[in-house]
1. Compute relative contact order in percent (Cα under 8 Å, 6 or more apart) for each of I, II and report the one that scores greatest.
2. Out of I, II, which structure matches 71 when percent of Cα pairs over 17 Å apart, for residues 26-169 alone is calculated?
3. Please state which of the structures I, II yields -6500 when helix-only ellipticity at 222 nm (-39500 (n - 2.57) for each DSSP H run of 4 or more, over all residues; to 500) is computed from it.
4. For the read-out log10 I(q)/I(0) by the Debye sum over Cα atoms at q = 0.09, 0.13 Å⁻¹, a value of -0.38, -0.80 was computed from one structure; give its label from I, II.
5. When you work out distance in nm of label points 7 Å out along Cα→Cβ at positions 162 and 210 for each of the structures I, II, which one comes out largest?
6. Thinking only about FRET efficiency 1/(1 + (r/R0)^6) of positions 90 and 218 (r between Cβ atoms, R0 = 35 Å, to 0.05), which of I, II has the largest value?
7. Here mean count of other Cβ atoms within 10 Å over residues 130-137 has been calculated and equals 21.0, so which of I, II was it run on?
8. Among I, II, considering only Cα Rg over 2.2 N^0.38 Å, for residues 50-121 alone, which has the greatest calculated value?
Structure I
Amino acid sequence: MTKSKICFMASRSNRAQESLTVLSERYGSVTKDKADVIVALGGDGFMLEALHATQDIDVPVYGMNRGTVGFLMNAYDEDNLLERVCAAEQEIIHPLKMQAHCTNGDIVESLAINEVSLLRAGPQAAKLRISVDGKLRLAELVCDGALLATPAGSTAYNYSAHGPIVPIGAEILALTAMAAFRPRRWRGALLPMAAKVRFDVLEPDKRPVSAVADSKEAQEVEWVEIWSAPEISHKILFDPGHGLEERLIREQFV
């Protein structure tokens, strides 16, 4: 089916807003519930926002870069947009679910397309205990933080923390430590996509830790559980030859 009804969404940057005006006037724009495709204008951060905002509707998202890196975006071009969208290749990714229990009794739940990260929130290093599928795997990790990343998110914060890039089709999650002090040089682990990971914060009053799922933060957590959510699908469109698999491979040869 020819995708002709577009819902344009844009970040708050001047560049994205200017493009929103130009493209909406040229191609028309409908509400997301009436759209055949969502066109997101911004950077990778806004692409994540757009995917979260449209996860309840079965509509693919085609991003055009009006930000900086644009790993999840296509090149910006005002011409031939309908043809590009119709020719685009679709990637389906599944997010992570986070449930964080805070010291004040609050429970924070969120989805993460890229990663869930635990970060020290005070001057002292965090102390974390890691369990996988109910089995204790690491009794004490002293670090600045740790994260669990999806394949799609493995080139983001995970890669900056020296974690591995995971092929998009791999049923694998990357567990990566940030500035691990003990065990020294512990970089993390590769886990099955179906694994349920639990982080317990040791000494939470003395060594506070926050948990972040993409951009949603839970402060002063006691423990956090993370697992994949295959029942939730995000559809992303890429220009032919520039899909996630190609981007992940290319990133390793920069």
Structure II
Amino acid sequence: MKIRVLGCSGAIARDCRTTSFLVDHDILLDAGTGVGDLTLDEMLGIEDVLITHSHLDHIAALPLMVDAIGSRLTRPLRILALPQTIEALKAHVFNNIIWPDFSRIPTPEQPFIRFEEIHVGQLLEIRGRRIEVLPAVHTVPAVGYAVSTGEESGHWVFSGDTGRNPAFWRRVNALPVAILVIETAFSNREKELADLSRHLAPQSLAEELDLITPGKTMPIYITHTKPAETATIMEEIRLFDRGHSGVHDIRWLHAGQEFEI
């Protein structure tokens, strides 16, 4: 299984794309602006889109992608998300005001997209990939995902957008994790804003990583940093990890990276 980072920034700027990951060639996790770097043929290869939550940086490219490939689709694109996320997409995006309602176009019987509800704790089996829906704690209903090719194989785990999240760590500690991707959206200078918006800052990240079972190790990739704050965030993370005697293998995620699990 290959996972390609299309975008992992908390906002846009030159060379900064918002959150989106391509699993092999056919599953998209989130649909931020990174999707725009795919070719039309690559977009056509996507059969399922799993959304973590309804915020714009995670869905911005979805309506544009559907518009780009709709006339060439031979079957509806499946969009999997929490019920509240689907309702938000229907009410605020695919509403025939902001964008056409592609769940009824060209016809209700043969639309360009179909929505399917998922729930925290659900285990999805998608063409040989196992995707577990993980809990997230955000300002809107949200989830993370753990992706693998089998129950005993290493998992690629994505926190999604989240603040403090004990339930997430209970599940991480129970899984064989090969790679952990976790958000840290703000620097410590803006920790109060991070707390209010249910994101992590380096200080709260350190407290969250303390919940990992002692002795359990994995590469930890930091995602969702704001472009103007990235250097500061990563330096603050390095400082706290140095203070912990380098107990964690912490790295910075960047667009274009590929992981094989």
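Computed from the coordinates by the stated procedures, all read-outs in this text should not be read as laboratory data. Quantities reported herein were computed from a predicted structural model and do not represent experimental measurements. Cβ atoms are built from the backbone, for glycine too; each structure is taken alone.
1. I
2. Values: I: 71; II: 60.
Going through each structure in turn, the value belongs to I.
3. Going label by label, the one that fits is II.
4. Source structure for this number: II.
5. I
6. I
7. Working: I: 13.2; II: 21.0.
Going through each structure in turn, the value belongs to II.
8. On the way: I: 1.51; II: 1.04.
Top value of Cα Rg over 2.2 N^0.38 Å, for residues 50-121 alone, among I, II, belongs to structure I.
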